[in-house]
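No lab work stands behind these numbers, since they all come straight from the coordinates. For clarity, every value in this text was computed on a predicted model and none was experimentally measured. Cβ atoms are built from the backbone, for glycine too; each structure is taken alone.
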Structure P
Amino acid sequence: MSNFLLTWLISAFSLLITAKLVPGLVVSGVIPAAIAAIVLGLANAIVKPILVVLTLPLTIITLGLFLFVVNALTFWIVGSVTPGFKVEGFIPALLGSVVLTLISSLLNNLLK
């Protein structure tokens, strides 16, 4: 339970940092960041595998680079359904997903 809570808090904090670094991402506070972290986790568990399977031929042709697009689409979907978290286009979604992954990985390695 404590591992889940720590991961959730790291994700929310990483999302706040990402919104400060990437233009086009807006998080209106800590509570919306926490909610967006939960929705992003659910989207990565449910929506992303479906998108990966549907785009498998493109992913194979591009040697896996199309997974960046899948990550950006998942990030963009979360921004459209979560109140207080806004993604203002595909490029901010792409940059935001990459930056969020880097920051979240760094914080997870430092704190665990």
Structure Q
Amino acid sequence: MPEVLTTASVLTCAHGATLRTTASQSALTVDGAPALLVTDLLAATVPACPNTDASKGQAPCVKVTAVSEGASRLLKVSGTPVALATAKGTTQAVPVLPTAWRVEDPGQTLLRTD
């Protein structure tokens, strides 16, 4: 079972930049850190993506555009699925990558779910 993501989790784009996430809720915490919901991942930004060589047609990640995996089927907060360590998805980067971001470190080992 994968770990629940929290504000202590580390997520990175395919180019190595760290995603900036903010928890939209505080009802569910793990080891003092608010759990992240799928909607929090969709609001994540990528402030320092190095994929910026315009001469090669590149554009940086900037923002998460989709979550393709990693939404809990069982654990929800106010009806919204909690994000899991299996989460990954796409960003607005050019060229488009099928997995443009992923979880490097869930940041906790206490709470796991489906």
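Could you tell me which structure in P, Q was used to calculate helix-only ellipticity at 222 nm (-39500 (n - 2.57) for each DSSP H run of 4 or more, over all residues; to 500) as -27000?
It traces back to P.
Who wins on distance in nm of label points 7 Å out along Cα→Cβ at positions 25 and 65 among P, Q, i.e. which is largest?
Q
Which of P, Q yields 18.1 for mean count of other Cβ atoms within 10 Å over residues 57-64, as computed?
The read-out was computed on structure Q.
For which of the structures P, Q does the calculation of distance in nm of label points 7 Å out along Cα→Cβ at positions 9 and 41 return 0.6?
The value was obtained from structure Q.
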